[in-house]
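These notes open a run of structures that come right after.
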Structure I
Amino acid sequence: MNIKDRINLKFLIISLFFVGTSIALMPINQVPDEMNHARISWEIVHKPEKDNFKWMEEIKTSPEKDKVQYKNEINKKINLSKEKFQLNFSLKSINHLPQLLGMMIMSLFTTKVFYIVMLGRIFNGLLYCVGCYLIARKLKFGKLAFMFISLLPIMIQQAGSLSYDVLNYLSIAYFFSLITNIIDKKDIDNKIFIQIILSSLLLYITKTNNLLLLAVLPFVETRYSFAPKNVERFIINMKELIKKNIRVVLPITIIVMTCVFFYIISLKTSPLYYVKVILNTLLNNNLNGHLNTILTIGMFGYIGNFFLQFPLWFIYLDIIVLFILLMYNPNKIIISKSFGILCSFVFPIQVLIIITGMYFMWTPLALGENANISVGAQGRYFTPFLIFYTPFLFALKDKISLNVNERWIYRIFYFSLMCNYVMMLFMVLTAYWINL
């Protein structure tokens, strides 16, 4: 077994151990949106009625748990006769199939809430660990950064729950792995073209905003052998023409896209008021008390049902480690500056789009119409897009360089993973199971 295979195998083992621990120790309904995501899964094959799914809703989401009461809640037997079969499958339902499969299989053997939820969690966790392992094997660069992001406490928690965040993260990571393969191979052949179609479908199935990632594809310097020769020649010539006139094309493109964006916003609210809302949401901590839990703590370690926050000094250390791993380029992969700069916009654009979507969909329900901030976005929504800073940092190799011994890179990587895990374990145990 070569070094790369050993690293991938270690990653799989560590993933299974970390996620397995989270599955076992995190109380039911103590993961954000677990009940809501479980309900959506359950109603794929059950008729949505007022009285169904009460067995999950009765488990309290509050962090203060009476252990005896909690034991009674999770060992309660449910009356499946009230859960009437009705197939409500759509393309978006694929998000919820792993959890649903586990829950349905266990419901054939027992009606205890605990076992039904646990097998749903196990199926979801297995998909996450195996999926991340397969993607890690496929990556041509950014592997350690991807592994580190995959095993951040917030990601471990979601993977060990009934959340559909699992397939969302895997779809984004899979698309990134395709980008790395195209850059390495410098060609989109038939095999990669089919994978791009599959990846596009997954991005759509998970979250519509993920489709914006496809915008980076045309900027990859590559051949197009999947297409007929005349079509390939036309595509390459068009890219060369745009590249030669980039100083004209780029400003026009930005202006047109900005105008279209604000026109869409104007259909909902005043563009000036929208700008004020975004600035308040992202910059004004006095108005938006959840700002730090969205763009700092929430992206790395906000554990429990918005209950346990990793200390900020610990988050800063994680950011330093992530920066080192994002810069790590042992194969000396060359990325064009234009493509690298484009990738640097992936994260902030996704933040803007998600916060905007939450302002129009969720904020009116929480704060009423014409609120001065957007609420509802969670840090875990943004974490998967951090990996797109890898091409950006590679493109800046002339200005920013990293000179760290490879052995030390791996020591930092494994030590940081273990520190994150121990901190998460300590916080969960002392919050829910052990009285210190």
Structure II
Amino acid sequence: MRKDIYGNIVTTDSDDLLAGINDFINGFLSYTPEMTNILPAVSDDNDSCLANAYAAFLWMFMEAPEGKEKAHIFALAAQNLKPGATRREGLIADMALSWVNGELKDVLETAHTILTDFPKDLATLKLAQYHAFNLGDSLSMLRFANMCETANSDIAHMHSMSAFAYEQCHLLDKAEKSAQKALQINPDDPWAHHALAHVFLTQGRIDEGIVFLRDVSSSWNGLNSFMYTHNWWHLGVFHINRGEMVRALEIYDQHIWSQEKSYSQDQVGAVSFLARLEMAGVDVGNRWQEPAEYIAQRGLDLTLPFLSVQYLLGLAKAGRDEAILLFNGITKKSKSDELWRNSALPLSIGIFALVKKRYDKAAKYLGRALIHIQEIGGSHAQRDLFEQLYLDALLKAGQMNTAQQLLEIRRSFDADNVPLNLELARVYRHTGLDKLAHEAANRAQKRLLQNKVSHG
């Protein structure tokens, strides 16, 4: 019997296997590529229940049908090895099989059992938060974190996981405090950077967010493609809000769409960022084509609704025929799955209508989807894409009353947002409210002038 880096018992006598297990745990929590070292480790010593379960997790993180097929092999192997494993390892094997089988509530129930008795198992905590996040269950994200805080108060990863859970529950002060605790222990913790980016965005502290993320961005070199591109995505969104479109495009080209282009999260990050740029009035040129080419290679990928609807957006914006195939797949999936029926299907109809310039229809279906939008997974910042698409449809459909209400609500927490104020100016000008239009336009121009002064 050996112990992993957090003191959990591991059934092995092999130094190499234990190193592979520790690499998976540390890489998972730190967002570094070393987590893939579990695969050669389990290949060399395939008698470990835990290592096979972790290998299954790794393949499932591909978020693609191919990954599920490979994960199934390792999940079954882990099940067969349970008799020689500890209780904790056997439960982790159960999580792996439940995940492969799509039984996500069982994954969370098993995680709760593990964390009740083994609160130092931070890899299980991270996995539990991943699934709760994808189910839109922010309260479970926080509950799982709270179960482990006392046992891990000296570990940065613990506080950054708590921080993001607090943020997703709109407990922003607690989120910021937890993120700062993480950074006191490890100033380079990328998940703490990420949690603070969310806090700054939600509170409209855009200038502060730009300075903070810019100052820590060098520490993201060497992270896995998701964490590297996603933290840069947040910095890019801040620049869009400030009207700094040249810088936003540079960030897209140099960082957001620069890493593992076949990976799901990199693809939807690119799609959502390009959509934001276009809605802010930026000509993105032919940039839709390359992400769509990679997305098309996924085939009919219905792994997660949050991902599929963004794949659809990317394919449709690039004019790819695969968009119709994916739309038909989402429609079929919606007939037997309530979550897809309530969220993914109306989003897909609305996205198709928006791309085809059927703006009233787009507004109708995108608005309908927003009722259930949290259930689709993703963060507040990521799901905001769908509200922005809804706003875009409203504006283009001439539904100015509803658009004005939403825009002014958004301005209440980001008064200097340049694209937002320019949109408000158009709304007020269109409706004959020239004084308000002038005020909104002046806010945008004042901010743009401040940008020039600050840069130079």
Checklist entry - Computing helix-only ellipticity at 222 nm (-39500 (n - 2.57) for each DSSP H run of 4 or more, over all residues; to 500) gives -19500 for which of I, II? => result I
Checklist outcome for this item: FRET efficiency 1/(1 + (r/R0)^6) of positions 111 and 143 (r between Cβ atoms, R0 = 25 Å, to 0.05), calculated, reads 0.05; among I, II the input was structure I
Item to check | With semi-axes √(5λ) of the Cα gyration tensor in Å, for residues 175-214 alone derived as 17, 11, 7, matching label from I, II | outcome: II
Checklist entry - For mean count of other Cβ atoms within 10 Å over residues 223-230, which of I, II scores largest? => result II
Checklist entry - For FRET efficiency 1/(1 + (r/R0)^6) of positions 127 and 359 (r between Cβ atoms, R0 = 35 Å, to 0.05), which of the structures I, II scores highest? => result I
Item to check | Comparison of I, II by relative contact order in percent (Cα under 8 Å, 6 or more apart) - largest value held by | outcome: I
Checklist entry - Given a computed value of 3.0 for distance in nm of label points 7 Å out along Cα→Cβ at positions 207 and 311, which structure among I, II does it belong to? => result I
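Each reported figure results from applying straightforward, stated rules to the coordinates on display, with no laboratory input. Since the structure is predicted, the reported quantities are computational estimates derived from the model, not experimental observations. Cβ atoms are built from the backbone, for glycine too; each structure is taken alone.
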